[in-house]
Structure I
């Protein structure tokens, strides 16, 4: 299993994430989306533990901070549901282009 910090862009702003890759690829992927005021780690490292377990079971897992949250660029005040959907779309597109 491999874990790496990753970045991708949406509307020119950097989105920070963590990618968990299992031993065997290609593999199906799961993308974690945090809630309002959350981040890619979540309370008590919930998303970290869940992503690692899913990876052990053969899934790719991507955890990312929406723009304006966590370590991603952008202003929290400017984020809307539509903007978050845009970030998720950017995450799906970025992940789709990876060889894993």
Structure II
């Protein structure tokens, strides 16, 4: 049976810079996960709904700075969120 709709909860909590997730995946690992999902959706010609979640940056030196926007963990987690959308745009690019 062919799937008609796929939901992808593309959270970045598995990232190594997420304060709550424990999987410690690298940014490259999350990019591979994204590509795998997009490739499978394309292979099955299914519509794909992408939702976001996670991404609670941590600062191992100063826990009171977790949300500081100039911290490396914050920028890393935001970059992972952006990677989800970039990969979606590439996966769904259509020639005009």
Structure III
């Protein structure tokens, strides 16, 4: 458990970017993946909580980002809001 400090940021930020979601994105990308500036990154489920933060961190590191999502609306969001360079829409086969 971590005590939050509201003088650092708004409390709701500790539920996302400053909390477990942000730490998961950071650790996966920087600690495990050893991301270097200018590399290319593929982000599966890029419109999800962790994936969207991974996209943003990678873009801040001047990386080329390709993200996947499951619907056309999510693809639009990835391009307009998350700033991915390319996107792939994955469909479920029935």
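Observations on the model:
- Structure responsible for 49, 31, 18, with Cα extents along the principal axes in Å calculated and labels I, II, III on offer: II
- When distance in nm of label points 7 Å out along Cα→Cβ at positions 2 and 26 is computed for each of I, II, III, the one that comes out at 0.6 is III.
Since every read-out is calculated from the coordinates, none of them should be taken as a lab result. In this text the structure is predicted, and so the values were computed from the model without any measurement. Cβ atoms are built from the backbone, for glycine too; each structure is taken alone.
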